[in-house]
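Readers should treat all values here as calculations from the given coordinates under stated rules, not as data from a laboratory. A quick note: this is a predicted structure, and the numbers were derived from the prediction, not measured. Cβ atoms are built from the backbone, for glycine too; each structure is taken alone.
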Structure I
Amino acid sequence: MTLSLRHVLVILFLLPALYLDFLAYQSGSTWVALGLLIIIGLGAYIYLDSRAEAYRYLFPGLIGFGLFIIFPLLYTVVVSLTRYSSSHLLPYERALSLFQQETFSNGGSAYNYELLQQHDAGFLLYLEEDKDSSKRFISEPFELTAKESGPVEPIKLSILAEGATPPGQPLALPQITRQKLYIPLRSRHFLLPDGTLIALEGLQKFTARQRLWKINGDGSLTNLQDGSMIRPDFSQGCFVSQKGEKVGVGFRAFSGVENYAQIVTDPRIQGPFLRIFLWTILFSALSVVGGLAIGMFLAVLLDWKELRFRNLYRTLLILPYAVPSVLSILIFKGLFSQEFGAVNEFLRALHLFAPEWETNPWGARAMILLVNLWLGYPYMMLVCTGMLKSVPSTIYEASAMDGSNPLTDFFQLTLPLVLPPLVPILVASFAFNFNNFTLVYLLTAGGPRMVGGGIAGETDLLVTYTFNLAFRDSGTNYGLASAIATLLFFIVGTLAWLNLRLSARKVRA
């Protein structure tokens, strides 16, 4: 069977993909490697077997959908069910390996050493026993980097034959300290041929050492230096001593719905969460209603045929929509500056009240709302303008014959006709403002701080509060932040589902 161009392309894609999968497995990411292998196998079947031809165009899209939507969503839900924070950062196996790497000096022999640099930029360690210079050892080649990626296996040493010269360029102690090689060298352990562990003690000697912890059959660890015991507590996500004290680093542990319960029951989270949740709903609702009111008013005004230069006015009013929102927000941040902003300077010049836009909670909320209305009204104006074009002019002519006025026409004719098609857009706008992270983060960063709310701010939305919990709090509580993010997903997902239902209902009508 001759190979077609399609077969050659699939093979050329499979080779680097399989190599990438091997690297993932080699790094210890077994589940990632298994998932990648399944995807590679499925892709090879779809593109090589003619019976799966119908799926060849869907496969890349499905992979992207799963990788960028389904996987992050499932991962967020999984993290929300765990105790995962800066104090519980490592997996259990990694936390256990840190204990396994701990050693203590057992009073054994001391060794003089030389660090030998090789031509290929690697290193060798030459050891000579302090009390018996005939006992010489040489290590396997190894690398020394300033950033070690966790505990590494001990480097084996072998006996150096009598009269043999260790290969490489020996580095003097000033060179070792100047190049800061002693930092990674101090974290390395070496293994003598008889199984004795040795490690650097100080800067000039290597000494015999012994593993500090012995792993027992029941999972507990015994300290070989003082005889104390610790055991893993999976409910707390840490190792605890016989007195109940935490020992060492914490590890990730399954906590069930604890993070969700904490949102409701913990006073430190409950109060700020409820206040932020209510403000998020109020902010989103006012943004939608205010944007619609301004956009509709301007659209109706610019639809007035007797208005001169209305095309020029429409162009000028659309300009805020053309300017990147990031630039507009930063400009408004300067304009609303409490002390030196142009807004307060203008108000003071008119001998009017100058609000505290940055320190007063309601002043900051008003500022955010005003800026958001400025950013959002052009879109609503465009949408409403299009809706007004679909309203037949004959109904206004008939209404005029009955003696109506513009207000009656708007509330009894125009609004009932254009509002139903606008409902899905309003729902989508509400969902967008519900997660309007950029506006709050750039304008106020959530400030001013909420009294007694910890890291929570008076202008925080749920999305910025989640960000602060995950990345700016001293505890960096990823589990709790993921629980809030999951709740946000269900809220926004419900709004999206409602939007689709309303859109479908409109199409059927």
Structure II
Amino acid sequence: MSRRAGAFLNISSLPSPYGIGDLGSGAYKWVDRLAGMGFSLWQVLPTVPVGEGNSPYASPSAFAGNMLYISPQLMYEDGLITAAEAEEAKYTGSPYKADYAFAGEAKRRLVLSALARADKALLKAVEAFGEENAHVKNYALFAAIKEAKGGLPFWEWGKEADFKTAKAEENRFREGVRYRLFAQYLFFSQWERLKKYANTRGVKLFGDMPIYVSRDSADLWENRGLFEVDGQTAKPAFSAGVPPDYFSKTGQLWGNPLYNWDAMRADGYSWWKQRFEAGFKLYDVLRVDHFRAFASYYAVPAGAESAAEGEWRKGPGMELFDAMGKQKGEIIAEDLGVYGEDVEELLEQTGFPRMRVIQFGFDPGEDSAHLPHNYARGVAAYVGTHDNNTLLGWLWEAPPHQRQYALEYCGADASGWGQGGRDAPACRRIIEVVWRSVADTAMISFQDMCGYGADTRLNTPGVPTGNWEFRATEEAVNDIDGDYFRRLNKIFKR
């Protein structure tokens, strides 16, 4: 693999006049900006429908797209809506914060308007899309029934809680399915156009696959036997989480249902094959979140008050990846956290690049694997991930002894460490250490490119509200010091 660099900016955070980032001109201008600075990767969060707290990691579907990302501008250019309809959908609130509720209602009106005037050719294309994407079509049915049931979780739907029964009576929910399938068609069509454009500009799209799915999801509803849940109530005896770690002193209770790996093994891991295949239709590179769970996963008893009550269990290991065969894209394993020999062995067997985050390395008493002098070539090195504070925010909030070590390690002037902005001196020294490292891939967030503080952090693990809301403005995108990053990528051969 050749040396390269990438930047992280989620779709929701892109500049857009419609209340949330989307797949319109803001996305294309960002691709141009990246290409002009010599970046070859654009990383985003999962593009699935968001769940509780607007989290893309609590989605009702592992296969569907987020209709909030549909671009009204592109809908207008394609003749699907009128100029007046596109204008009416514009947002008059703050450009610095995503408004999920506003965007959801506005996009719903636009999609319904476009569907009402769709011609036979377009409707036929949507129908064909549904036949080719069964999981997406099943999500459309799931969402239609959920709305008809007043938002109840699927295990409270009565007879429709059974997937086969609901499919047999799908015609009862025909209009709801039709609307949602049309929205999915628009999302995937617009995404395909963006991906083709990015690739022609030398930029690969870098996506994210959450390891688990939500309990109240089309995935579990459709494939109940593939999960460790009660066959009748869909209630799990154990759920996913992690023990105490860097992000949380008490661990994290995620609440996701666990996989029935015996059942998945029995059918040749077909669900996982389909999931990776779907992922590589969207992305050139795919980060698998919490990769360690394929080696061993953490099971927390239902009703536990603390994640510390959980236990480790053996995962499918290399057997799953052998069953999948050669992938159509590149996988990067999110291997952050403490793990044992089983995870190390699986990483060696797969050969997937690993992750390193420089913020995790600055403990003066440890020779951490996250310090750049310990990086190997097969590594994706991050200034920080979406789970981290911004680099400037970290400098302000880190214990003094860690901050001092970071400044000394990176050769930064201790007197100016608190300065922010696009040319923040201490932030630049830390960025340069990552870029200079032997790691094949170097990654940075948009916020760190701008030298922003903790108030622009995208999310905080364990905090249920106020996440996923940060937005960039067009002025901020244009104000990035392109000459600086172009020079960095040139000097360090990225």
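Work out which structure the value 20.8 belongs to, where mean count of other Cβ atoms within 10 Å over residues 71-78 was derived from one of I, II. For mean count of other Cβ atoms within 10 Å over residues 71-78, the value 20.8 is produced by structure II.
Comparing I, II, where is FRET efficiency 1/(1 + (r/R0)^6) of positions 47 and 127 (r between Cβ atoms, R0 = 25 Å, to 0.05) highest? Going through I, II one by one, FRET efficiency 1/(1 + (r/R0)^6) of positions 47 and 127 (r between Cβ atoms, R0 = 25 Å, to 0.05) is largest in II.
Matching task: 30.1 is the computed value of Kirkwood radius over Cα pairs in Å. Pick the structure from I, II. Computing Kirkwood radius over Cα pairs in Å on every structure in I, II gives 30.1 only for I.
In this comparison of I, II, the computed figure 18 for relative contact order in percent (Cα under 8 Å, 6 or more apart) is attributed to II. For which of the structures I, II does the calculation of helix-only ellipticity at 222 nm (-39500 (n - 2.57) for each DSSP H run of 4 or more, over all residues; to 500) return -16500? The value was obtained from structure I. Structures I, II were shown, and log10 I(q)/I(0) by the Debye sum over Cα atoms at q = 0.15, 0.18 Å⁻¹, for residues 239-358 alone at -0.74, -1.04 was computed from II. Among candidates I, II, the computation of FRET efficiency 1/(1 + (r/R0)^6) of positions 15 and 431 (r between Cβ atoms, R0 = 30 Å, to 0.05) that gave 0.85 used structure II.
Between structures I, II, the calculation of distance in nm of label points 7 Å out along Cα→Cβ at positions 175 and 199 yields its largest number for II.
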